[in-house]
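S.K.: Take a look at the structures below.
Nothing in this text is a laboratory measurement; each read-out follows from the coordinates by a stated rule. Quantities reported herein were computed from a predicted structural model and do not represent experimental measurements. Cβ atoms are built from the backbone, for glycine too; each structure is taken alone.
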Structure P
């Protein structure tokens with residue numbers, strides 16, 4: 001399961017605007033998370049640390065994905081408001097898009113920061129061989145030893 005999840009990492013780390021691959025990686029990570037949650041009680045503290053890293057990464061991916069979905073929606077609303085404003089001759093009656101623009105800017109900044117954090121985690125996992133850490137944590141405190 002980890003290989004299915006982590007196979008998207010090179011693209012996600014190197015191409016921040018490839019939203020589809022990020023979403024696919026997030027979808028592939030959910031079964032891994034659920035399987036690890038089932039094994040959380042069978043294995044030791046090292047395994048729980050790995051699970052916490054997976055959870056935080058998936059949460060971060062969710063935040064980035066939410067921004068990726070919201071930004072185009074807000075831009076679409078702004079476009080509609082601008083079309084409406086073009087039909088109004090009196091400038092006092094026009095609807096301001098200032099707050100929407102500020103919201104989009106804030107979402108972009110937030111996405112950029114969260115994406116950088118996610119990329120940093122994935123690079124660290126690559127350097128530290130995260131898959132080996134999970135396997136070692138499982139072998140260290142195996143089910144047979146605890147029963």
Structure Q
């Protein structure tokens with residue numbers, strides 16, 4: 001599978017935030033990450049859905065703010081050169097073991113900002129420009 005195969009198979013793209021839930025000590029070894037299901041905690045989706053060919057998704061940018069202060073920014077090309085490249089890699093790895101992505105599944109392409117530590121009371125805002133924004137409050 002290649003980038004264009006992923007784009008053709010993608011119904012739509014929306015901005016997303018992954019909530020990381022480390023259950024091991026930091027710094028982490030690769031074995032910790034695997035045992036912890038890559039520290040996945042939750043996903044928040046929002047913003048404006050777009051079709052994969054309507055914009056050059058390599059140039060989707062975002063700012064990540066914590067309590068009103070921009071902590072991170074990035075552009076999606078930082079994900080293996082193109083966000084669909086990571087999805088193609090995943091599809092190829094799954095195919096090699098007899099598995100596959102199913103229609104309707106939500107797939108995170110990867111992150112182009114570093115994680116930020118959060119505490120109770122924090123508000124996180126991810127602004128994806130024309131694609132909209134996502135806000136999350138932690139209690």
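S.K.: If semi-axes √(5λ) of the Cα gyration tensor in Å, for residues 2-73 alone is calculated from each of P, Q, which structure is the one that comes out at 25, 13, 9? It would help to have the intermediate numbers written out before the result.
M.R.: Details: P: 25, 13, 9; Q: 28, 19, 11.
It traces back to P.
S.K.: A further question follows. Where is relative contact order in percent (Cα under 8 Å, 6 or more apart) largest, in which of P, Q? Please report the intermediate quantities before stating the final value.
M.R.: Values: P: 32; Q: 29.
Evaluating relative contact order in percent (Cα under 8 Å, 6 or more apart) on every structure, the highest lands on P.
S.K.: Now for a separate question. Any idea which of P, Q comes out highest on mean count of other Cβ atoms within 10 Å over residues 82-89?
M.R.: Details: P: 10.0; Q: 21.0.
Once mean count of other Cβ atoms within 10 Å over residues 82-89 is worked out for each structure, Q has the highest.
S.K.: If you don't mind, another one. If distance in nm of label points 7 Å out along Cα→Cβ at positions 18 and 106 computes to 3.2, which of P, Q did it come from?
M.R.: On the way: P: 3.2; Q: 1.4.
The read-out comes from structure P.
S.K.: Still on this structure, I have one more. For FRET efficiency 1/(1 + (r/R0)^6) of positions 66 and 98 (r between Cβ atoms, R0 = 41 Å, to 0.05), find whichever of P, Q sits highest and give me its label.
M.R.: P
S.K.: Work out the source of 10, 32, 23, 15, 10, 6, 2, 1 here, i.e. which of P, Q gives that when P(r) over Cα pairs in 10 Å bins from 0, in percent is computed.
M.R.: Numbers: P: 10, 32, 23, 15, 10, 6, 2, 1; Q: 11, 38, 37, 14, 1.
Derived from P, not from the others.
S.K.: Here's a follow-up. Which structure, out of P, Q, was helix-only ellipticity at 222 nm (-39500 (n - 2.57) for each DSSP H run of 4 or more, over all residues; to 500) calculated from, if the result is -27500?
M.R.: Numbers: P: -27500; Q: -5500.
Label of the source structure: P.
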